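What follows is calculated from the coordinates using simple rules that are stated; it is not laboratory data. All values reported here derive from a predicted model rather than from experimental measurement. Cβ atoms are built from the backbone, for glycine too; each structure is taken alone.
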Structure I
């Protein structure tokens, strides 16, 4: 009896490095405080979430949030040791892994606040791209404790 080989689509696979370039450009724009370039690849209906449960919805609201943050809170933002991995989810495993292209990014951020305090921490960010290759979801994982302490002047 011959066994039949059936071609199946894997649940996930690597995606084009083109998506990593989009992530790198956005991070560089943030470091340069160029918020227009930072949100350039965002969909109008984007949702930006933090691991703390906070969120901002809509491209213009996110643009306003980061512009205010860069103008009034953050003096300087630098990053290094960035790592990028683009994957395409073909079928959801158990959720919330929405099908489509996801870009996973890790980097070490050094942030100096207007009050003079500087912190360094690793940040992980997940980006989901819609069918037009616009970012429609961002999930940022970071530690709020050192940020809150720096802003409190501790």
Structure II
């Protein structure tokens, strides 16, 4: 029992998520810096600015919804597959990451910043294949078959 708790603490889900968010932030800073240095513009017409604002609003709603819904799982004693499928978690296993992606992408569109948009895409790919993979491994270890079944039901 003690070894199992140490293993879970060693691979703490919040630590993995914090690293993922830190990677987003660092790559965002790199993108902003490169945009100041090179100043490439993608859009010549300001018609994309409302699209960027829509992304910001959508992302904010998704992140708040995910955070509110995610807390409900802590109240459950015996976790079953259906406990994972609540709110935005019925559509994606990582709604906060999707929200963060759309939030930073919306900022990049509003700022008309090529390197911010590129760094956002790179951040998302890194998160997906490194941090989300580790995130899923930890949750399978913690919740077993219930989370494995949920992964089969919700692909993204």
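State the single structure among I, II that was used to calculate distance in nm of label points 7 Å out along Cα→Cβ at positions 42 and 146, giving 2.5. Comparing all candidates, it corresponds to I. From I, II, which structure was helix-only ellipticity at 222 nm (-39500 (n - 2.57) for each DSSP H run of 4 or more, over all residues; to 500) = -23000 calculated on? Answer for the origin of the read-out: II. Comparison across structures I, II (criterion: relative contact order in percent (Cα under 8 Å, 6 or more apart)) gives the highest value for II.
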